[in-house]
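Okay, got some structures for you below.
Values quoted throughout were computed directly from the atomic coordinates according to the rules given, and no laboratory measurement underlies them. Since we're looking at a predicted model, the values are computed, not measured. Cβ atoms are built from the backbone, for glycine too; each structure is taken alone.
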Structure 1
Amino acid sequence: MGVFEKVLITGEEILEYIPQRTPIVMVDAFYGIDDRGQSRSGLTVRGENIFVADGVLDECGIVEHIAQSAALRAGYMSRSRGERVPLGYIGAVNDLKIRFLPPIGSRLVTTEVIEQRIMNVTLISARTECDAKTVAECRMKIYLEE
């Protein structure tokens with residue numbers, strides 16, 4: 001079984017790895033980190049999601065899902081080292097391309113790669129897909145509290 005074929009963290013356990021709390025939780029699965037450093041997380045779009053309007057997840061929800069995917073990765077790495085889960089803040093979003101807004105019931109899967117890390121600033125690239133179609137892609141700069 002490959003790294004991304006099995007869910008490692010799901011349900012309420014997600015809350016142990018991210019600082020966000022309901023109703024702003026925008027990840028519901030973590031599939032792990034592969035040997036190339038790519039991480040993968042997921043979200044099922046539900047009607048009660050605060051970023052759902054007119055039956056689709058809006059742009060803010062997609063960006064927040066990408067940011068929380070990065071938070072989940074950072075939390076997973078920190079917890080694996082016995083450290084606390086860090087707080088992070090979006091510093092910048094660049095090259096954002098949103099191809100479509102996923103409807104309620106869609107399963108989003110986001111793959112992220114760390115491009116650069118300098119002190120407490122991390123630059124990631126991310127691609128979010130739904131049914132093998134690209135929903136969005138971007139680069140994001142994230143500041144982690146120390």
Structure 2
Amino acid sequence: MNKIRVRTADWQQDNAELRRIREAVFVAEQQVPPELEWDADDQSAVHFLALEGDYPVGTARLLADGTIGRVSVLKDWRGLKVGDALMQAVIREAETRQLTPQKLSAQVHAAAFYERMGFRVVSEEFLEAGIPHVDMVREAAEQLG
């Protein structure tokens with residue numbers, strides 16, 4: 001396996017790849033209705049693509065208020081630190097833009113992953129698109145691996 005690298009993506013130019021990954025993970029795999037997956041925030045968000053070689057395998061987005069979302073990694077690349085690389089890139093960008101705290105709504109099964117990235121749970125469990133979630137916050141800049 002090649003080393004995973006993450007780059008910022010352009011919503012217009014990289015739209016097909018961003019959509020391919022999010023549709024595979026959220027719409028097909030997790031049964032999120034397409035009308036909930038796609039929203040007006042995509043136009044203004046900073047998007048990220050994780051690539052193995054030249055092949056995009058993961059994505060995430062950062063909103064102007066410090067909210068991180070749509071973190072998704074294609075099934076065959078999970079467990080290979082793609083999510084770590086994505087989150088480290090998004091957090092670095094948020095810190096560069098002085099967006100503190102960083103916030104996200106995590107699927108409950110992924111909360112421990114985000115805790116490793118310095119986030120803490122700040123809500124009770126709730127359903128979003130029929131999937132259990134918790135709100136999480138990352139307050140201060142911490143050194144990431």
Legend entry - Comparison of 1, 2 - label where mean count of other Cβ atoms within 10 Å over residues 23-30 is highest: 1
Legend entry - When distance in nm of label points 7 Å out along Cα→Cβ at positions 15 and 79 is computed for each of 1, 2, the largest belongs to: 2
Inset, instruction - Supply the structure label, taken from 1, 2, corresponding to relative contact order in percent (Cα under 8 Å, 6 or more apart) with the calculated value 20. - result: 2
Inset, instruction - For mean count of other Cβ atoms within 10 Å over residues 47-54, the calculated result is 19.0, so let me know which of 1, 2 that is. - result: 2
Legend entry - Structures 1, 2, by distance in nm of label points 7 Å out along Cα→Cβ at positions 7 and 95: label with the highest value: 1
